Structure 1
Amino acid sequence: MQKTQTPQEVYEAWLQDPGLDEATKEELRSIAGQSSEIEDRFYRELEFGTGGLRGVMGAGTNRMNRYVIGKATQGFAEYLLRQSDKPSVVIAHDSRRNSDVFSLEAACVLAANGIKTYLFRSLRPTPQLSFAVRDLGAAGGIVITASHNPPEYNGYKVYAADGCQLVPHQAEQVIESIRGVTSFDAVQRISQAEAEAKELLVWLGDEDDQRFVDAVTAQVVQPDLFQRGAGKALSVVYTPLHGAGNLPVRRVLEQAGFGKVHVVWEQEQPNGEFPTVKSPNPEEHEAFTLAIQLADQFGADIIIGTDPDCDRMGAVVKNDQGEYVVLSGNQAGAIMVHYLLSNLQEQGKLPSNAAVVKTIVTSEMGADIAASYGCEVFNTLTGFKYIGEKMTEFEKTGSHRFLFGYEESYGYLTGTYARDKDAVVASLLICEAAAYYKSLGKTLYDVLLELYRKYGTYLEKLESRTLKGKDGVKKIGAIMADWRSNPPAEVTGVQVVRVLDYEQGLDGLPSENVLKFMLADGSWFCLRPSGTEPKIKVYFAVRGEDLEAANAALTRLVSSVMGRVDALA
C-alpha cells in the first residue's frame, strides 16, 4: 500500500519537480517554515463541488494554478476520448485574474490530446458557454470563473455535451480520470501556435455572439409590448459589477427594444480586483450602492446587476414608500414565474404539460404560483446542473415542456437554448415584466404585494458561517453530524414534523449532505455545506398572514437555529 504523503512532503515534491516554473517555486520558497500555510496549500487536492473546481489562486494542490488546471484538463480529455473518437470542447472565461491564462492553458492541453477547442478571445458569460456547447455540437465545455467569490478565488467548471454542468455520475468519471494523472509530466501540452497550426484551436467570433444574443432575445414574452413602446418608457440602471455581463446584457436589452439603459460607469469595465465592492455578488445589498445613487439621479424604475460570470442577476425596485429595495432571489423568481405564466395563459400559449423546476432550498411561493396555472413543479438538489439535467430529461422523453427554472441564489433560466442559469435572459425577463406592469400603472413591488395577498406572505433568509482551512472542514462536518444525530423535536415552540436527510437519496435525488427540517406551521430550515466556498449555509423560510407576522416568525426561527449552529462553530 502506498504511503500517504504529508502536506510537507507534497510541498517538497513540488519544489523539486522539474516541470514547475521558477515563479511558482519562488512563491513556494517564500512560505518555507510556515507550517500552517504549507498545510493549507497541500493537505488535499481541490475537489469538484456544486460548481467544479474552485479555490484561492496560488501554488499548491489546494490552490487554483495552471498546474492544477492542466491536470484537471488532462483528466477531462481522457474522459472525453473514451466517450467519442473526435470530441470538441468550447472554453470561456470571466474577468478574474488569470482567467485568460487558465483558459488558454486548458486549450493547449486539450489540443495536445488531439481535441479541437473553440475559444473566445475575451471574457464571455457562463450561459453563453452553455449555449455555445449546444450550438456548435461540442462534446463538452469549460468555464474559468469563480462566479461571485472574492477576488483571490478562481474556478474551473466543466460541461457535458448537452450544455449542462457535470452531474455526479459524470463528475465521478472525470475525477477518476484526474486521479490517474499522477504527475505533471503526464499532462500533455502543446503551444498556442502549434495548436492553431494544427487547427485544433479555433477562435470564436462576432457571429457566435450574435447567435447567443438572438437566442436570448427570442425569449421575449410579449413582442407587441415593445411595438407599443413600453420598453422605451422604462428607465433601467445596470451594473455588471466589473464582469462579463456588460456587453451581452446591453445588446439584448437594446435588441429587445429598451431605450433607457444607464450603466454604472465605475463598474462597467472588467476588473478582477472588483475595486468598488466588498463582494461582486448581487446577493449582497452593498453591491448596489453605486447603482442606487445613479438610479436616484435618473429616477430609474428598476436596477439590475449581474455577477462576474453573468449567471446570477439581482434586481432593485421602488417600494410603496418610493425607496429602492433589493428583491431577494425568491421574490424576483416568484414575480417572473407569475409574469411568464399569466401572459402565456392569456395568449393561449401555456402548454398542458408545462413544468417549472426549482431547488429544495428555494421558496415554495413560486411553486404555489406555478401550480395555480396548472404547471407541474419539480424540485432538485442545490446547483443549477440538476435543473439542467431535468431539462435534458424532458427533452429526451417529451414528458414536459420546460418553461422556467430558478434557485434562491439569483439563478434563473427561461427557454431551452442553454442548460445553465442565465443573468442575461433574467435581466431581459424582469425588465420586460417591469415595463409591462408600468404600462398598467404598477411597480414590481406592487405586484409582489398582490402576490402576497393572494398566495400568502412568504419570507426567506440565508445565514452562512465561513470556516476556513482544514479545521473549518472538520467543524462543518461536526455541525452536520450533530444536527443529524440530535434532531430537535421542536423549534421556537413549533413541532418539527419531518426531517429530510438528503444523504439518504430522497425522492430519487442523488445523495447529498443536506438536512431539511419541516415545522408544523409550514415553515422550514435547511443546513447545507457549500460546495464552492468554506461555508456552512442555513436556509430559512416562513409563511405568514402579513409582513409583520412573517418577519416576527422568521426572526424567531433564525435566532433559535443559529444559536445552536454558532455554539458548534
Structure 2
Amino acid sequence: MKTGDGTGALEKALDVLQAVGATPNGISQTQLAAQVQLPRTTMYRILATLVERGMIRRDPTRKVYRLGFNYLEMVRNAYLEPDLVAAASAELRALRDLTGETSYLAVLDGNQVLSLERCDGAHTLRSAASLGQGKPVYCTGQGKAILSALAPGARDDILKGLVLEPLTPLTITDRRRLLAELQITRTRGYALDDEEIRLGVRCVAAPIIDKHGSVRGALSVAGPAYRLTLERLTLLGPELADAARRVGEQLRGEPSAHPTSATNVVPGPWAFHGAFPRWHAEQKRLYWADTLAPAIHCWDGRSSRILSRLDFPVRAMEMHHDGLLVAHAGGWSLIDWQGAEHPMQDLLGSRLLALGTHPSGTLWGCIRTSSGCVIGEVSAEGELRHGWSLSEQVSGFRWDATGTALYAIAPGTGDILRMQPGSNSVRRLATLPRGGGSLSGLALDAQGGVWTTQRDGWSLARFDAEGNLDRMIGLPVPSPSDLCFAGEDGTTLYITSSRQELKLEVLGGAPDSGCLLQLEAEVGGQAVAASSWRLDS
C-alpha cells in the first residue's frame, strides 16, 4: 500500500483542523469552505465530528470555529504533566498584574520552545506570541532559562546541532558568548532576551524545576522594549525566579532548600564604593579603598580599621615599598604604613584610568586618549612607554606572575584583553554578554585563570587560559567592584563592593553592599593559588 492510500477522509479532516488552528481569532464556515475547498456535505460531517470530539468548538456569538479545549489539553499533555498548568496559572496572573505585561508558560520541544499558556497584558500594545508556536531556544528568554538549568550534557546535545542565525542585530551568534550568558543565567536565576528574537521586544524568564531536578519549563514576561528597560528587567528577574520556584515547589513533596553561599562578609565599616584590594604578603594585611568617601581601609585577618582618610575621590591605588601609592582627584599621594599622607607629583593627571605593577616592580599606567586609551610603563616624567594603544577604554589591568602577558578589562564592550611584550597586537581573550553586568575587577591565578567581577551582575567569573568561561560564583551583592587573591597560600579571594546608586528596594535585599567579602577559591575541587609577586624593597 502506498503512503496515503485509504486515508483520504483523514487528510480532509486534518486540512480542516489545520485551517481552524491557523486562525487564532476564529474562521467562519464560508471562509473555511473557500480555503479548504471541500463539498458542503463533506465539510458539515467533518465539522460535526471534530466538534463532537472536542477538537474544535463553535463560537455561537461570532459564528466562527476555533480550536477546542480537548485539542489544547492533548497538546499540553504531550509536553508536560497537567499539574504544571494548574500550578503555573496563578503565578502567570500574578506576574501579569505585577508588571502589566503579558506572561507566558513555555516548555522545551527539541531545539525550540513552545508557549503553552499566556496571560495577556493590560496595555493595548503588548506581546502576543501565538500559543503552540515554536521559537528558537538560543535567542529567547524562555529558551535560555531552560538551557541554563539543564545538565551540561543535555544542554550541549541541543546546542551542537543548532545554527545560531542572527534574527536581529542583537542575537548572540557566538557559541562562547552564548555559553557565558547561560552560565550567568544559571548563577542569577533568570534569563534576559534583549531584543534578540524581535527588535523592540524584551523578555525576562526563569526556569521551572521539579522535585527530581528536571527542568519542566519556564515562566516569562515580555513586552515592548521602551517599557521593559534593561534596568526594569533586572529588578523583575528575582520576581520571575521566585514565581518559577513556587511553581516548582507545588510539584514537589517538600519545598526546596536554598543553597547557602560560601562567601563571608569581613567585619568592619562598609564603603560607598570599595575598590583596589591589595595584599601585602609580609605584613599579612589587605588594603583597599573607598573611592567616594575617600579612605584607605586595612584588614589584618582579625579586625578592620581605617588607615587614612583623604580629601579627594580616589582614582587608583598600587602598592609601593614605602606604603600605598594613591592617585586621586587632587593629585598623587603616598600613604605610609602608619597612615600619614605625603603629597607627590601628579604624573598622569585627569587622563588616568588605571594603575598596575609589573613583576619587576615598575609602575604601569593607563591613560585616556581621544581614540581609546594607552597602557604603558610610567616614566619619571609621567610618560608612558613600551606599551599598547587600544581603541577601547579599559578600567583595570594586571600582569601575570612572569611578566609575559598583561590582561585588561574593557567594561564598555565586555571584553577581556590579552597583550604580550614585544607584540603590538591585542588579543580579545573573552567577552562577557551585557546581561551579565559590567566588568569591574580583575585578578589572575597561578593556573592561568582570569577572574573578574560583574558590577550589577551579582557574581564573579573565572575564565581559563583559552578564554572559556569555566566558573560562575553568585554573590550576595549586586555590584562587586574589584578583587584580589590573598592569604598565606594565595587561595583566598577578597572582593570589594559598592552600594552607591543602588535603589532602596535592591539595597534592602542586599544589605552587605559596600562591604568587603571573602571566599576560598577552588577550581575542580582544588584550591587555586594566586598569580602574585613580591614587591621590591
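Each of structures 1, 2 was scored by mean projected area of the Cα convex hull in nm²; the highest score is held by 2. A value of 12 for relative contact order in percent (Cα under 8 Å, 6 or more apart), calculated from one of 1, 2, originates in structure 1. Computing helix-only ellipticity at 222 nm (-39500 (n - 2.57) for each DSSP H run of 4 or more, over all residues; to 500) across structures 1, 2 gives -13000 for structure 1.
One of 1, 2 was used to compute distance in nm of label points 7 Å out along Cα→Cβ at positions 337 and 481, and the result was 2.7. Which label is that? Derived from the structure labelled 2.
To which of 1, 2 does the computed value 13.4, 41 (Rg and Dmax of the Cα atoms in Å, for residues 377-464 alone) belong? Value 13.4, 41 for Rg and Dmax of the Cα atoms in Å, for residues 377-464 alone corresponds to 2 out of 1, 2.
Every read-out reported here was derived from the displayed coordinates using simple, explicitly stated rules and does not represent laboratory data. Just so it is clear, the structure is predicted and the values come from calculations on it, not from any experiment. Cβ atoms are built from the backbone, for glycine too; each structure is taken alone.
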